[in-house]
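Novice: In structure tokens below, several structures.
Computed from the coordinates by the stated procedures, all read-outs in this text should not be read as laboratory data. Everything numeric here is computed off the predicted structure, so don't read it as measured data. Cβ atoms are built from the backbone, for glycine too; each structure is taken alone.
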Structure I
Amino acid sequence: MTTPININFVESDIDTIAGLTGKLAVLVSPDGKIDTLARRVNRLSKGAIARFAESDAFAKLEHGAGVALAYPAGMTCDGVIVVKIAKRPSVVEARKAGATMAVYKGTDTLTVLAASNPKAADISYGLALRAYAFIAHKTTETDDIQGATMMVTNPESVAAEAGPMAALAEGVFFTRDLVNEPSNILTTNDFAARLAAMQELGLEVEILEEDELAKLGMRTLLAVGQGSTSPSKVVVMRWNGGGDEAPFALVGKGVVFDTGGISIKPSAGMEDMTMDMGGAGVVSGVMRALALRGAKANVVGVVGLVENMPDGDAMRPGDVVRSMKGDTIEINNTDAEGRLVLADILWYTQERFKPTGMIDLATLTGAIIIGLGHDKAGVFSNNDTICKDFLKAAETENEGAWRMPLAPSYDKLLKSRTADMKNSCGRPAGASTAAQFLQRFVKEDTPWIHLDIAGVALLPGDSELAPKGATGWGVRALDRFIRDKYEG
């Protein structure tokens, strides 16, 4: 997997600044004031920092943004990154500042002159997240990312604060790697093997193969994968860090590639369907982060891994399949396959683990992108309390999320002539009817959230904390949710 950038924290040493190479980053407050370390850089660069701080260009910068001054006169470094940031910035501003540094850093080494900024750890976190690059299949690039050094007045305490953030960054990177991987590499077998390897971190990992799934009655999940040569699987990951209480459950859709099946998708853009396992990717990244930071909570992650292909054995429109719960489903659209995977594993998770609550994640509908774009995930819930708690966690981590409606009126659209329900209701309220379908496989006493992440899992351009491609959306918000609600 991608290795997070190595960031070291050292004691501030003004005497070494003159001989530094690579890139330097200095922090300038919105009123143009600079600290002792930045003043040293200003003198060495013959006043370049002060001149920029007094310019209209600096005044127009957003907090956390910056510019790079290349090859400043009088200095040995290749450039100075000037970042506009408050002396006591918010967490969001600090992480944005770190991300700005990562963008300008490029492949060079970087020294951040953070001095006594109270959010130095968050600056390093933003730097690490934005420095990510998925280059596993590029023969002309290497993964030797040059590291960074942060000069701070209290390196031990900053390093201690940054430790859990580094674990979380690794979880985000794990998710991004999974979502970015092409489907000829990330088969269901490969995905399961990567999850099994996390037993080394202390996770309990169990892989259920097709014969076991058939015995359990997971016929809707198996129906999705029956047209593929890649075997369908369910992987269960358990982190037991919180005593004897029942676990909280995370459930993820893991369609490693989605052609649409017999209801085949248009060819344009189908290459992006390598990301249709994004929900399972997020669950996996969260479980990795929880293990790495030793979370004081019990959490179970369950992911359904399948491939949806148009083969002679593939499910057909018009087929009727019985779910593990026992309900029958008319398959009127084989491209509405994710909800079939989730139906069985949602029911299985509740039957086996009796969780205190449950959140599922899926790149489920294009309709959510029409409704919310690429800025926010759709949030559907049967419980106001858990929904409020999650939305608060998402806001804290600056991961966009917006609550969407569930309503009995949507149930009318699910009626089928030949079965208990049909799996697709067409374009009107497509994201809500998909969530309404899933709710039928959630017990009334289980607090539940469905997250439709189709618009946020893989972006067509750069975002604040990620380059173009997989974002790892949800790892930070879910980790925060578990930390605040279950770890006190």
Structure II
Amino acid sequence: MIVWFRDDLRLSDHPALHAAAETGAPLVCLYVLDEESSHQRPPRGRPIGSASRWWLAQSLRSLQGSLAAHGQSLILRRGPAAKVIADLAQEARASAVHWTESDVPGQAAAEREVAAALYHIGVAARSFPSDLLVRPASLRNKEGRGLRVFTPFWKRVLSLGDPPQPLPAPKTLKAGPKVATDDLASWNLEPARPDWAGGLRETWTPGEAAAQARLKDFLDNDIAGYASLRDRPDRDGTSWLSPHLRFGEISPRQVWHAASFAAARKPAVSGGVGKFLSELGWREFSRHLLFDHPELAEQNLQSSFDAFPWRSDPKALRAWQRGLTGYPIVDAGMRELWHTGIMHNRVRMVVASFLVKHLLIDWRDGEKWFWDTLVDADPGSNPASWQWVAGSGADAAPYFRVFNPILQGEKFDPDGTYVSRWVPELARLPAKLIHQPWEATPMELAAAGITPGKTYPEPIVDHKAARARALAAYAKTRG
């Protein structure tokens, strides 16, 4: 029997693995790197980005270790999933293939191809509940469509009650026949020349054990202040679970029940738990949107935005990508992203707003950059969030909301701690100036070792003028 691992790189709460182990049959545990099939190409799919490839390599190593502790191996094969799995099923004389269902359009297409290939050789295909709290097909409005506003969506999810209890990891896994496996290093998932992943290695420990430890630490120490501190990039107030969820090293069901247990054990943290679970809900909501709109990363959900006057400005786009816009909170976020593979959620909104509204650069250019540089680049959350900021998506922010990067920095990084860390050339400025260094006197700039335009760039756009330009463009589009 084969267990096909996908974006579910864990042993606990893995219904497909659990069911296979329960049969007592010998198992072959398989991961397929499929970068060739049609479902991996837009609009329904695309290969994962560079930072996600790095994470995948670490996560597969972690899974290899977990399986080895159970006397199992993780077989690695590369190629079109349907052919690879059918060939391995014949090679291993497997009677069935188990996997976790996916509601991501491209991955769902892969499942259909695999099931068809297995049918032709007489091997059973058995899929198990998806890695969502609620399947999109089961959450429809009266017209049979998915919900496009978050609040009623989340109320519907909550009305369904708790999801099923997570399953424990199997105690025993019977080893199957010896079959050939690729060497993980041969997949070249990690950068070599140049090796730009040093910051990722400093920041993260991928894998199921690390995910469980991170969840426990967050619920033990940080959940009480989550509702008030989650918007502060200068404080360690978030869960840091997003890449672990992205690769299925921990499941939403496990997060839900652990958080609910924390609230039941200590009612004082229930407010933080409620807010935390609603953030899990945004992940869910985005995946549901993707289910209904497979082209989410390519097409505006609101067709009126198809005529929006986006500007082509490669120089400004490059300045934004490198964290050299002259707006400290924006530059701090972009540099944090490049170094760690992640960015604080509040700052993500600020930098996204800056790109699409201050610079009038197409949200798709920003989405592609995040897709390549985020370790938690999720096929639903990434494009849905970019469309939300741009105003072209579901439940989108009002077009007149143009984040002021100066005020956002002063409000959420009041002491300049976040900016000082990621834009160290400004670290010697006093807090009242660090978010707008152009307001410093020549004497203050000299004391801080700053030469405008040399040690730190001048703003590439004037906030007031950019805001007026954006509002005019949006008004014309929506009018």
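Novice: Assign the value -11000, calculated as helix-only ellipticity at 222 nm (-39500 (n - 2.57) for each DSSP H run of 4 or more, over all residues; to 500), to the correct structure from I, II. Walk me through the numbers before you get to the answer.
Specialist: On the way: I: -11000; II: -14000.
Label of the originating structure: I.
Novice: Out of I, II, choose the structure whose coordinates give distance in nm of label points 7 Å out along Cα→Cβ at positions 391 and 431 equal to 1.4 when calculated. Please report the intermediate quantities before stating the final value.
Specialist: Numbers: I: 1.4; II: 3.4.
Clearly, the read-out refers to I.
Novice: Ranked on Cα Rg over 2.2 N^0.38 Å, for residues 167-294 alone, which label among I, II comes first with the largest value?
Specialist: Values: I: 1.11; II: 1.32.
Going through I, II one by one, Cα Rg over 2.2 N^0.38 Å, for residues 167-294 alone peaks for structure II.
Novice: Taking percent of Cα pairs over 21 Å apart, for residues 15-86 alone from the coordinates of each of I, II, which one would give 16?
Specialist: On the way: I: 16; II: 39.
Going through each structure in turn, the value belongs to I.
Novice: A further question follows. If Cα extents along the principal axes in Å is computed to be 76, 51, 47, which of I, II is the source?
Specialist: Numbers: I: 80, 50, 41; II: 76, 51, 47.
Derived from the structure labelled II.
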